[in-house]
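Below are structures written as structure tokens.
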Structure I
């Protein structure tokens, strides 16, 4: 009989606790805190994400029912909904944002050799944003429409492993392209974006920092063709051109040459136009890179379905950002465990199994290996799967 740690404690063992303590010290999170520390707050909120709790009262009831096991979970403070609510309102959300970035660094190193559908040595990012609707009465700090509030989750997804490399939370009125000002471009990397990110001044700054972009062109885009390149039309390519912009503003904002690729998708029959500053990759590879951008859409759908980021435990901006960042950290933590333990089960299956086994004293590898056998016997073709 296994008499070691409970499953939740085994999950916590994969967290870089020295990094968490540095984040707490950086923002003085435990300053004048007597009993309920930032670590207690994080573990309670992570428990809520793993077990699909819907409210602070829900968290309190479940943890108090397992009072004898709280110490073994790493929770030292007294758990109550008032204490947790106060922590979410007052503890700086940047503690959990910085800690999540530390986890992201670990995950990206683990998935650095993973394939993503295109044979390319360079790092490829998909940039997009999703809107999370809120009630204007409860969240007046995030106005969106006349009777509606919302926040936007801007995400830069590393396509190797589908790990979010950068996340920025703003009000929903923020334009998508503005987030390009917040990025630190990685030289040699590819940034794949939709039409909402066409801002030629910002794209030019991206190109000047030796980064490449692939963005879908708009129908009213004005340009002048300099010359055309040879293509194989049997692959779906229509044209591969070198162009310059001729719009009144675009010609000033982007004075360099661009590459314009027109492609008809054989699966959907849609005709797509791509703009890029890369002149070396084959045109068909550029089209395939843009197709991989769909992974960020799947990421948004997945976290909205399986993490608690649509119903919030607090109404302040700090509480909302705290909950979102902890949710992302749990996603990344499970991705780390999947890779470290070499688990073949999908991320969805792992989360489902963890939700009902967090208090059991069973080796984590055994729990998740059994989950894979169950998944093989009962495959689900309707679940979003970000990890093959």
Structure II
């Protein structure tokens, strides 16, 4: 059983059965010419699968993307090639939710705003939006759920009207990027939304869900007051002015945590072994220590900010502003794939014996 995998996928070797031969490749160099000689291919979002990149199946029977999204894969093309495809839906939902809570409280602390007085509009209420909602509920922060396609599919879910959504103080986006159809999300948020005026807009979904030129124009007119971007149109060739104007700017890492990456690898490997009739070894994510975590008395926003690494990514991404496109793209990719990855906040509770010095709000992350 021969498997070709992106070298940056997390913890693959311990998850694979012994009879699997693993070969790694550098996604920055594209798919190897020998790709179709393998039985299975494991990728990330940086690898595009379409008729141009993979015109024939060869020996390939299975492609797995260890990612929550799948807009980088032409699934219709894989169906025609009779190649099984799987992704890791929901793997990073909690990581993204922690990113949203961290940036919300950081913004509120710097701007000296009471976040509990704000109403937050959640655009997209799937795995990730649902995880954000769960944390906001625990914190007692008011929110509005907006997801018309989900409401059409699920009788128990009720979406707010667009008018009610646009009355919110803050918008945060958690939709896939779709180009067509009744509920297409490409440029879903444009001037018609932005001109209503918001205190803050956050996009940790996909670049292109928000029309950046309209967002920049609205920001320059004071509507919205601020925006936070983790994803970008034309990524990795992000717009320098957009990054400069962002309150926080990060390189598509909202869902990056050791736990999320472990879940993604395990989901894909479990599907692969089921597909080929193999048995997966029992593996769990190694435990962590609190050596770098500080459970001393501090505010909730400070505790989140100092332990999330967002400040590192924001600082390093801004260093890429003004670089030539090719250099910027390489450095953007390296920043995503080669930087140390954080642990999710919930993992710390396994090793924290005394939680009395922690802010009460931090207990929302307790498993």
Structure III
């Protein structure tokens, strides 16, 4: 074990937080950042993040500076960038060996991360995972197929149901707790300004006299997370038939065909519809989600963003687990996290090797009923 020294006995003046690389995961780190700020109120906190996520942190109330790296940028390049800043402490939110190597090569004297294979030697403070966490793994396609053939499969793959401590949000809080911070969870929050929300309303014509319902039918992770497009279209038709309601369709450039299919399934309606697929920056996405009363979405980055800006979300879960990566504060009753009784979930696969029954088993009527509640 490393010995105590000045870097441990004195409060760090310059803290590096190595951020995670996926949008939803980044949102789930915000409670840990808030607790880190409260633990070291006088420190200058810098986040290192992939360039695609840099706008998420500028501005953010718990981050002073943002450093970013491009996709494909080498470890040595990042290490040189960090070394010039002379950080006292590095808090490594990802479990990757690369995150540890960046901080090690940058000669940051104190490097804190969760115990993980192939990288513990790069850290000065190795934090043990919470022993109460129920570990769930990605299944092999053959396991899924075999399980569907069983006549009476045990629930949840025969594992205990995950408790609140298994949620990813607590993984990040545990790191801050190792530094003396308060591990009590907070709702994830983003630093979206009121002026940004007003600008989004004006740009996309989202008047306050309409009850806007968002539809987000994409999922970058893979098709095993995507509720059928026809089901989204059924919900959109129902919303469009309700007086005083309007639809906002979200998505990236690759989701345009899906959005067009949903629009084609709505039919003639007098309700206002806004197609924003491929039209919003990251911060505009967050601001526009804040304009919605509720959002029907797959388990994907915008789901977490919507919850973090205060919008209610209704989510059909398929290959993934709401107990592990659900939106907002775990157990928040505002959100509706829906699952089917498919015995093969969660499998955590990108593509379903069978018939996608985990998602097809969630009827549009369940989502509509959740919206009405």
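Quick note: the coordinates plus some simple rules give every number you see, no bench work behind them. The structure presented is a predicted model; accordingly, all values stated were derived computationally and were not measured. Cβ atoms are built from the backbone, for glycine too; each structure is taken alone.
Have a look at I, II, III and say which one yields 15.6, 46 for Rg and Dmax of the Cα atoms in Å, for residues 256-311 alone, as calculated. Matching structure: I.
Assign the value 0.96, calculated as Rg/Rh (Cα atoms, Kirkwood Rh), to the correct structure from I, II, III. Structure of origin is II. With mean count of other Cβ atoms within 10 Å over residues 40-47 derived from the coordinates and found to be 22.2, which of I, II, III does the value describe? The read-out comes from structure II.
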